[in-house]
1. For the read-out Rg and Dmax of the Cα atoms in Å, a value of 18.6, 69 was computed from one structure; give its label from I, II.
2. Compare distance in nm of label points 7 Å out along Cα→Cβ at positions 27 and 163 across structures I, II and report the one with the greatest value.
3. Here helix-only ellipticity at 222 nm (-39500 (n - 2.57) for each DSSP H run of 4 or more, over all residues; to 500) has been calculated and equals -25000, so which of I, II was it run on?
4. Can you tell which of I, II yields 22 when relative contact order in percent (Cα under 8 Å, 6 or more apart) is derived from it?
5. Can you tell which of I, II yields 24, 12, 7 when semi-axes √(5λ) of the Cα gyration tensor in Å, for residues 115-170 alone is derived from it?
6. Which one of I, II has distance in nm of label points 7 Å out along Cα→Cβ at positions 43 and 187, as calculated from the coordinates, equal to 6.0?
7. Compute mean count of other Cβ atoms within 10 Å over residues 19-26 for each of I, II and report the one that scores greatest.
8. Assign the value 10.0, calculated as mean count of other Cβ atoms within 10 Å over residues 11-18, to the correct structure from I, II.
Structure I
Amino acid sequence: MNQKAERGLATRQGILETATRLFAEHGYAAVSIESVLAAAGVSRGALYHHFASKEALFEAVFEALEQEICAKVIASSAGARDAVRSLAAGCDAFLDLVQDQAMRQIVLTDAPSVLGWDKWREIEARYGFGLLKASLARVSAEGALPAEMIDLFAHMLLASLNEVALVIARASDRAAASAEAKSAIATLLTRLLGAT
């Protein structure tokens, strides 16, 4: 890769990291393009070369966070003995990530309203929802779920996880809320899929 391309990638990454921090700390509505420019130390032209608008910048931040979340969830469930336990470990890992301010503010609070439901769901389908469907397909292959129920179960489980994550995010004691949430999700998976 030539030096110009490397500098361009470094500039883009620096803008993304800065925007992620600002969106996490202040929320989308309170962050201006000017504040991103000042904090990142880049020109308006450099920012608009990579991102057409504040919303496009937010979308890129959200997508990068979704990639991170999926990588962490996959890593946490890698050693499980079977597909149901792998799914349960992934759910626990997702709920652990709610302790992170970027997850709470960007992923749970701002993304659905900033991006709109259709765009948010399109991105979610490539990451969290897609990961749930793949996990449930493995559960189905092991005989714990009829194949025709994979899609609906993925919707139900995503809704449950997102709602429980919001409960954790708004709790005064997030650690206690997280422990209760993990217990509730474990009970749900046990009842639905026979997870232990």
Structure II
Amino acid sequence: MTSTSLTGRRTFFQKVINRLTTIWLELVTGFLWWGVGFIPFHHLRRFFYRLAGMQLGSGSTIHMMARVYDPRHITIGEDSILGERISLDGRKQLLNSVGGLTIGNHVDIASEVMIWTSQHDIHSPTMAATEAAVTIADYVFIGPRAIILPGVTIGRGAVVAAGAVVTKDVASLSIVAGVPAQEIGQRQLTELNYLLGRARWFQ
């Protein structure tokens, strides 16, 4: 067998594996949306998110109707509360380990926030997907309907205003707003040691 035919077979099987993996992840995403996202009990939702591979710390919860993409690469710390209809993207390039989502401790994320680790390369002739990790440090607050784009790191205690589109890193304790998000102030705190407490029941 020639090296050309071997390469062709490898390419074919890689395409098959990629397609099957994509279909499997679509099934998981659908199940977490329709089967889990509408369950009005935090404990049950947490059980299924962890079963699907998400690392979800003690006291943390995700409110109803979340969209979760590839939970295997999503890590959420302790005492973090994520609002309704949030989008969490854990997609990751497995070959070079690029991508994934990490959310720290005591992070408060409001409703309908979208956090993306994958996007299309608009300069690619095939509109290929590219992934880049998103990291959200401890004590961050993100307001409703903000959008966090791939490759962004949000520093400890930072605040992202409602509706902001974050395209670059945010420094610790800074307050950003706008499209694209720009720094508009600083949080007037020297120590961050609060607890968010109990999430709302049946939501």
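Every read-out reported here was derived from the displayed coordinates using simple, explicitly stated rules and does not represent laboratory data. These numbers come from a predicted model, not from an experiment. Cβ atoms are built from the backbone, for glycine too; each structure is taken alone.
1. II
2. That would be structure II.
3. I
4. Computing relative contact order in percent (Cα under 8 Å, 6 or more apart) on every structure in I, II gives 22 only for I.
5. Here the read-out was taken from II.
6. On the way: I: 6.0; II: 3.2.
Answer by label: I.
7. Of structures I, II, the maximum of mean count of other Cβ atoms within 10 Å over residues 19-26 occurs in I.
8. II
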